[in-house]
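Some structures to go through are shown next.
No lab work stands behind these numbers, since they all come straight from the coordinates. Treat the numbers as computed from the prediction; the structure is a model and nothing was measured. Cβ atoms are built from the backbone, for glycine too; each structure is taken alone.
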Structure P
């Protein structure tokens, strides 16, 4: 009874649907093969997306809408030879910026290496430990999103220090510990990072600007100023009147970072496109072989009156089904590969993520795969 019911239920379906159910085992290999190709393509695009976000994500998360450097400087150096330059008399310059009517807060930073001293007598032949320190002039807590504090609090006194997460992890330090820099002890009061001040800011020690200037012996200078203004355009005009300063918007900095990475982005897109094309050729070749083996079946169907459009729909539906299932396989494979990359590979480069994929990326690959699948099935469908 159950067998007869199953056969009756199957016969009630349209021929294309019956054909797909009858041949699912033969299509399984195509689905897995195309899914692997799509998974590789998705993983490459997600890595490409993560590479760009290393330089641009902080600008989108921080509410700072202007970044000031000395004229001729580059706010976020990416290419060899680029530098933000040095803004002299930084304390006075920042005071001028904060008095502008359109400016809510201005935070200046300067980075330099400082010698770390360990407790106990120093051995004559012991190598000096160097820590990359950043002096901060201003209160980043007044700029929404500019401070990513994971633990503790921000600096309130000159004898305190906030450590980036990677630096704290590498040095084995936590909130409440003491870090001795250039003959002075600093208590660790927080673990976190500043956003919008460049790459690898999670590997520095943040000090009060005056304490930093004395420890690093760099003077009253900063090389980058983040500004949060109620009216960015008015603030930009007033900043230009101060002299020797240039202001950039976050959108300009994102464009600079994307332009600097344009070649790498293009290469990854080319490889991803080739992967999709190979997947489409694989589908087309397998469907063509399937059509060749079923030539007698199609001839019989035509002889009993099955219209051409039904045969076209049958082969095209196979290509669409293969593409849809392959996309699901590809998303699963790409997610597993991405988890492994972020879990095991990214920490080796002191990065939080090397794989960043979202719904937009998966939707793009879905549409491309579906379109290429239908195009790949067009020729076999015409032959059918």
Structure Q
């Protein structure tokens, strides 16, 4: 964050009136009253909390989204059952912690990040069964995404030349910020974030929850933002190729032709959506001698995961898909875009603004 704030041009920093942070909701940590971490940060895809997920299945409402080892609440239980709990003052999501460092006010989250930690986004409160958990006092106060928390710390404002009245806003999740950035406000349009993982979102009139498939819904004004996040994504591509190689090899791929390779491009063991199976193994073999053929298989495998994801949402009651808007680094790859369009059977285009950070800026402006 220091590097990012340092890179702000002086004329922008001096006029900055609002800051909001997006981050992966499942990335969490414990910190003390001074915001120093007292635990490791558990990343969004960390699934070590298997035992805790089983505990939650006993006490949470049936089929709740927290009943997964990667959920924020399962990680809360795992972290609070360790020795370092005596030094903890706050359990925070990634965006919460960074926001607190900027404004100095700890213990605040937003209802997008808090969803998978068990926050009731319909009644806008922590439910009784969550508040009854040991150490529940460590859970944050929850505000609406974009709500003003306070002002930037004076020392940070002075150090980086930021306007001293710059407001610090409650943040959101990275995929929701990417959805906001895409500018989509109609049902039937999907937004796919092509980052290290594949994240799919669709606006719906009704809430859709199916944790057995990794499907959940964020509150989004008077509607719901249904979707899911796969563990498959561009992280697998990065394992094998750099930007230059991806561009050169993609130019050799005919997107109108199917690859004979049947890959499921996970970067590790376990999948969250469109199937929720923490034992699912990656399928990345056989690897052909020609790297272009290998890349073709990877891109097509990711396209199949995306198509299965939207089919899952449709089967659960989401509106029929009419087109897809893409953001994230992978949205620049036109060959992948053509492969995906053919797999989905609808037009696919890149968002005018593809960065989640732009969505966070819009959240402040709203």
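With mean count of other Cβ atoms within 10 Å over residues 29-36 coming out at 15.9, pick the structure among P, Q it was computed from.
Numbers: P: 19.6; Q: 15.9.
Label of the originating structure: Q.
Who wins on relative contact order in percent (Cα under 8 Å, 6 or more apart) among P, Q, i.e. which is largest?
P
Can you spot which of P, Q the value -17500 was calculated from, given it is helix-only ellipticity at 222 nm (-39500 (n - 2.57) for each DSSP H run of 4 or more, over all residues; to 500)?
Computing helix-only ellipticity at 222 nm (-39500 (n - 2.57) for each DSSP H run of 4 or more, over all residues; to 500) on every structure in P, Q gives -17500 only for P.
Tell me which structure, out of P, Q, gives 3.5 once distance in nm of label points 7 Å out along Cα→Cβ at positions 141 and 237 is calculated.
P
Could you tell me which structure in P, Q was used to calculate P(r) over Cα pairs in 5 Å bins from 0, in percent, for residues 165-228 alone as 3, 15, 23, 24, 23, 10, 2, 0?
The correct label is P.
Quick one: distance in nm of label points 7 Å out along Cα→Cβ at positions 69 and 117 came out at 2.2 when computed from one of P, Q, so which one is it?
Going label by label, the one that fits is Q.
Can you spot which of P, Q the value 1.43 was calculated from, given it is Cα Rg over 2.2 N^0.38 Å?
P
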